[in-house]
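J.: Given below, in the form of structure tokens, are the structures.
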Structure P
Amino acid sequence: MIVISQNASTGSYEGYGTNATPGPRASPLSARDYSTSDATPGGPVTPLSAIDWNDTTGWLSFELDDGSGTTQWYRGRVVQGVFVGRSASVPSDAALPVATQFTTHVTGWNATRLDTDIVPRVWELLVGDQRRARLRIDRSDADSTAFVGTIKVYATVDGGWAGEEVEYDLEHIAWDGTNLSFSALHDTSEWQYSAVARGRSIEGAELDPNVGDYTPFAGSRAEVLTHGLTPRDATDHGDWASATRARLEHLIMADNPRPLSSTSEYVSQNGPPVVAGEITNGRDDDPSSHPQAYTLSEANVTVQIEDPYGDCSTAPIARRVHVFASRPTSPPPPNGYPVIVAVNGHYGSAYDVMDPNGWYWYGDAFARRGYVVVAVDISHRPLEDRSALYLDMTTGDDPANNNGSHPAIASPGMDSDWEEGGERVWDAMRGIDFALALPDVDRRGVVVMGHSLGGEVATVLAALDTRVVGAVVAGYSPDSGDQLYGTAHSCWRWQHGDIREYVDTSDYHALVAPRPIVVETGLVDGSYSTLATPFAGDKQVLRRSRAAYGRAESWRIIHYLHADGHAFHTAADPTGSTGFLGIEVARDIAPHGGLTVGWQLDAITAHRRMTIFDIVTTWVQ
């Protein structure tokens, strides 16, 4: 923990660093035994020196010398209370380090800036040194003194994600910013919890009435940027969304730099679409009734951005984005052709999105219906740029179709400040730029869509780029706990920080609000969850997401619960499993009546005689 304050008399800055540790754990005899005295600060305190803080630009640097002969230098920028920077470790008698010596990445957040209220709060817990859980609390409504909350076990230390449980709602919550107590109904047994929260840490105990003994737990703050569990008024939501976008852009894409220049070089222009013979990929958009009445172009877009560690003579950093773009052969409508930006998932490419027989065929499907579709290559970094996270995908996703590895965005002689997911989203943003610069398109906004990894990119893109008027996301709405402790591919993680310390999937959905989004879940998609009803985790996430829309706008977030697995569907083929057109929407979306946990496990849906095409049409009219 770093603490910096300004001397009111001199105007200079002073501070200290500490490796604070939780105080001794109290004996869990009863809830009354927990108080602020049970958590005492600990750890050595080291004064800071050479503090340089620019309150206007947010740039902060300082050094920390603990007397061991080594000085740790820190340099970075604070945006909306979130610090992102680097540190360098040099001998205490060495000169000020140069930029290339700052090799360790650092992120952090200012509790004074972020914690303007005692809720919302989220903690990651380890219960009894065995169960990995997440605890969330918020007000029951904006003006209430009562609280709501949930607790979920995602995995166990010994059994991994096989230990995943359903999510339990909390009852009888008492919380004053330090002392917390609540209960949760497990089947017919009411479990009791009590805890003390101090700074980032929380410690407490759980009482299982069936065992009659207390189990200690401990944890730390998580999802510090969360929207929470409760609807906000329009002004509050707008302020939260604006600040959270800036913080996330700071964390994952080096503050989302605007291109200095962008040049498009066409490989081919207005050529024929990708032609397939017999379609065997199981798509349900009725392609036989909609011919490929469009042309297809391929282009490389070279974008240049300023080198953040250079000077006016330093060459800019170049980034290449590969796209395919369709153009209908029919005349443009009065407002121009509606625009789709589509992204592929694992082992796919922009070509695959436009391939009638591709796994990510939705680009071709919308191009057949009069949309300008810009498909953007989404892939993985070379191994040397992300080996700390995962070791596969060494040649990219679809090198045969020009979607090989995408080198990280970095200054010469340094590794990248960007998260890999931030680069993918930034590439998709350049796809929006490309699309809106085309002739005869509707520039009022674009719809984004993707499946699997493409669904993640589409979700974050819609959250951060307000040019997006709606999103269709398939096979991606997992709780990050299921991703972390399960068998999901690791490319969603951040390399320089912990995504789960800042946000979860529902917070991205909240950033999309009040713009519409369709989230598709397969009833038998076990990609993220080991539950016998793997869709339950998505229902839990979507319940939290709806809080950002409120009751009046809840129709804008649709949970399409189809009968398939990890797949994209449009519900436009009457020969499909239902025998008629239209999507199936999850019926039970929150506890009601006796469904305290049963709503999560309930696969019952309500039929809507609207296809994905019908829904998207309402967004672009």
Structure Q
Amino acid sequence: MKRLPNAGSFPSLVRVRMWTLGIVLSMSSACGTAKEAQSASQPDATAIATSADAADAGSVLACPAVAAANPSPIASCALRGDGSSPLLDDFEDGTLFLPGLEGRRGMWYSFTDGTAGCLNMEVASDAASKALHVYGGGFSGGRDVGFGTNLAWSDAQQAKCTYDLSAYSGIRFRAKGDVNLRIVFESRETTFQSGGGLCPDSNGCFDRQGRSFVLTSEYQEFVVPFCSLGQMGFGPAFGPLNLADATAIDFLIDTTGKFDVSIDDIAFVPRPAGSSQACGLPCPQDELALGIVPQPEVTSIDQQATGVVLRTFGQATKDCGTITRRYLTYVPSSLKGPTDAPVVIVLHGSGADAESMRTFITQARYEALADRDEFVVVYGNAAPGSATVPERPNGGGFRKAVGSDTEVDDVAYLRLVIEDLVSQGVITGSNPVFLAGLSDGGGLVHVAGVNDPGHYLGLALIMPYPGPVPQLPVSAPGATIRRVLLAYSIGDPGLPAGYPSELVPLGPAWAEAIGLQAANVDAPADTLLPDVVNEGQGYTGSLPNALSTRDSRAEEFDYGSDPSGPLCRVLRFDHAGHLWPVPDPPYDGTVIGQFGFRNQDMDMSDVSWDFFRSALTGTGPGRQ
């Protein structure tokens, strides 16, 4: 997912892959179309051409078409490594075939996301040795581009076998390049049921256990323990990798521009005698991409000029000790602490941080509204982990699991932010609190509202991702939520394909949970909102996500009409991009290619703010 400064949650999961395997000695080339293929294909090396979309995605490579076939299934065969020959491949034989040690049999393949662009793969001489060289660019679909190998293959069944890696504790390799990579392990558990696996066919099966790493222009050695592998969060929770049922290893290329990667000396790490195979939940520092070092007490915000203050505190984890959490606050100069003013906590998307949420997403609009109405604004920040990117080493993705299912409890983090503000004399602790979030942050808003409904007065879920199957809210004793705003886009390019259908039930469920009567729940007032701006009117490129999100508009569904009582509002966009609506957004071709054009008919900061504020007055805008 090529991240913006950062809006979003998850890549547009175009999970129809095109694969090629180089049967001859050293070169294969893949271009965007179609499905997985285990049949051999060897197109010629390709030339570089420039696309009309160069301004959006960088120079795009052109390739000849490649034949496609159905995904290869998992056969009934199974092999096992004994730990005696850990080398997977050093490429010194000059071919794409694995050396065949300990029964491992496979060859290196490449795959793309089906969009325009090219990936070329060859075994090339590099200094005194040979290495796998992968280069190309121009793909716009996100992270579903890369290369990999099966661990074992059956010619008789024309299918892959499972391979038991229990004799090993991890994998090591050397790599260099100009992008970031993510290594992921495929197993029977994460393979489609239609292909002989255990995962019900869905995009979530591609959220496999893996770990990211940051490349530089010089070779580095990376060591990845199997117990450090984690998921990105858009699929079902698989838990630790089942080493007995591994089938393949993939390297995902994290860019929509050009890339040039070399990898060599890939080998497994033998397990020390007597050591346990059991893995607990990975600690946050073990989820981080190799090469990223967070600096939680550093911010790019000019605190003196903006009045925005960085604050940190310690949060205990389940088994990983105390980690440093951070957040930004804005308190109008007219408020003297400790104040009982309302607090709005704003949460960013996956891979982003508090700074990018303030600057790029909301464009500091909440601060102007806070000055006007005397509110306190908090920009929350996820703990670094698997979703952290080098551009924002203090960012990450919010953990939406609760209790013992996660090392980092982000529902608790939100309460701890309030407690920290009280301890520092900023607020009294009796303040009404509202939560607003985009994408992954919107998902946490939902999860916090469902699991902790007695701490918040209002929720705003904007293009949210609460998990593969969102938990529906129910009425609960002691719940204080009186306002719920849900905004989502049909065909949202930043969420898994078809996911908005999972959001449809949330509106009526929240309406019922906060106490609205059946008549309101069953028959919301329906208003088509004005189409003020023709988003993308001047766009001349051909990126699919940009084309599909031009000239969007919203329809409003209001559950309840008594401003003194609970209200639930749904804003359904016909085809807006996966971004916070604002009237005058900055143009970024890479962001638009990934997430589409954001709606410009409204400012979501104003919409959510006024909706929250009505809970305080009972009469609409204006604080009393």
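J.: Compare distance in nm of label points 7 Å out along Cα→Cβ at positions 495 and 551 across structures P, Q and report the one with the greatest value.
T.: Details: P: 4.8; Q: 2.5.
Largest one: structure P.
J.: If FRET efficiency 1/(1 + (r/R0)^6) of positions 255 and 311 (r between Cβ atoms, R0 = 41 Å, to 0.05) computes to 1.00, which of P, Q did it come from? Let's see the in-between values first.
T.: Details: P: 1.00; Q: 0.75.
Source structure: P.
J.: The value 23.4 for mean count of other Cβ atoms within 10 Å over residues 207-214 was derived from one model only; which of P, Q is it? Kindly include the intermediate steps, with their values, before the conclusion.
T.: On the way: P: 13.2; Q: 23.4.
Among P, Q, the structure yielding 23.4 for mean count of other Cβ atoms within 10 Å over residues 207-214 is Q.
J.: So if we calculate distance in nm of label points 7 Å out along Cα→Cβ at positions 111 and 511 for every structure here (P, Q), which label has the highest result? Please list the in-between numbers first.
T.: On the way: P: 2.5; Q: 4.1.
If we compare distance in nm of label points 7 Å out along Cα→Cβ at positions 111 and 511 over P, Q, the biggest value is for Q.
J.: Tell me which of P, Q gives 2.9 when you compute distance in nm of label points 7 Å out along Cα→Cβ at positions 151 and 231. Write out the running numbers ahead of the final one.
T.: On the way: P: 2.9; Q: 1.9.
Answer by label: P.
Taken together, the values in this text are just the output of simple stated rules run on the coordinates, not laboratory data. It should be emphasised that the depicted structure is a prediction, and the values quoted were computed from it without experimental measurement. Cβ atoms are built from the backbone, for glycine too; each structure is taken alone.
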